[in-house]
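Engineer: See the structures that follow.
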Structure 1
Amino acid sequence: MHVFIGGAYNGKRDYVRNWLEEQGKKDIAWLESELPMSAPEASTIVVSGLENVVAEHLGVAEDTLASELLQRLQVLGTEKELIVIVTEMGRGVVPIDANTRKIRDVCGRFYQGLFKISPQITRIWYGIAETIK
């Protein structure tokens, strides 16, 4: 599993697309705002928009939701090459809207767990990559 993180509209998807192209990867499933129970047929899976998945399940207990998402990602990662693109939502800004605040908080805690299990993490900041782990 390789996680790419960066702010909204910082070039994460373009970077990953070019990065995979440079490696000659062609059999890629791009999953946006979904996390299927079973792996797609492609040899490489790119998952993004997980903040939308979190937003759809705000009624689920935070720890339960984070645990379920992490388990599903781990299963996908054992079956296929897995790339996860996540949007950094914090940076010290606390949203006024309660639901937006909860999404930010749940994503932050979920990302902490994701970063613990991911062997590779890259931050994308305005199209420039920085290896974190």
Structure 2
Amino acid sequence: MFGIGKKRDRELEAAVEELVRADTVAFGGVGIAGTLLPVTEAYRRVEAALAEDPDGIRVQLDRVLDEGTPAGRVYAATLLERVDPPAARAAWARLGDDPAEFGTFTGCVMGRTTLRDHARERLSRD
């Protein structure tokens, strides 16, 4: 699928699937112990693969943007910023109309937000 080795392809495929069904966005460790959520580990695995196969990963990011949960789409748009900033900006603009909610985690603080609010905040950084 990705062309970087069967075992790594399976691991990346599993990581992409984790992003597709993500329910929480957490880019770092959570809780007092700073534990990484499985979805954060999946995000990092896909992020690392961008250097090896940006075109193959790009196709998968587009799939997550189309098929993913609200949290999954946040992960995909964030990763897209690394390989195609104009496409990422367009993705954030599309997500800026979506009122769907998702969970967030920053350290020990758990919260909720909407795609609309998160996308607008991302777009305001430019």
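Rule-based calculations on the coordinates, nothing more; no lab input. Just so it is clear, the structure is predicted and the values come from calculations on it, not from any experiment. Cβ atoms are built from the backbone, for glycine too; each structure is taken alone.
Engineer: Of structures 1, 2, which gives 38, 36, 23 when Cα extents along the principal axes in Å is computed from the coordinates? Provide the component values of the computation, followed by the final result.
Structural biologist: Working: 1: 44, 33, 22; 2: 38, 36, 23.
Only structure 2 yields this read-out.
Engineer: With mean count of other Cβ atoms within 10 Å over residues 13-20 derived from the coordinates and found to be 19.2, which of 1, 2 does the value describe?
Structural biologist: Values: 1: 16.0; 2: 19.2.
Source structure for this number: 2.
Engineer: Still on this structure, please answer the following. Quick check for you: by relative contact order in percent (Cα under 8 Å, 6 or more apart), which of 1, 2 is greatest?
Structural biologist: Numbers: 1: 39; 2: 26.
Comparing 1, 2 by relative contact order in percent (Cα under 8 Å, 6 or more apart), the maximum is at 1.
Engineer: Could you figure out which one of 1, 2 the value -13500 for helix-only ellipticity at 222 nm (-39500 (n - 2.57) for each DSSP H run of 4 or more, over all residues; to 500) was computed from?
Structural biologist: Traced to structure 1.
Engineer: Further, regarding this structure: Any idea which of 1, 2 comes out highest on distance in nm of label points 7 Å out along Cα→Cβ at positions 29 and 45? Don't skip to the answer; put the middle values down first.
Structural biologist: Numbers: 1: 0.6; 2: 2.1.
Checked 1, 2; max of distance in nm of label points 7 Å out along Cα→Cβ at positions 29 and 45 sits with 2.
Engineer: Taking mean count of other Cβ atoms within 10 Å over residues 21-28 as the criterion, which structure among 1, 2 has the greatest value?
Structural biologist: For this comparison of mean count of other Cβ atoms within 10 Å over residues 21-28, the top structure is 2.
Engineer: Consider the structures 1, 2: one of them gives 0.55 for FRET efficiency 1/(1 + (r/R0)^6) of positions 53 and 69 (r between Cβ atoms, R0 = 25 Å, to 0.05) as calculated from the coordinates. Say which.
Structural biologist: Source structure: 2.
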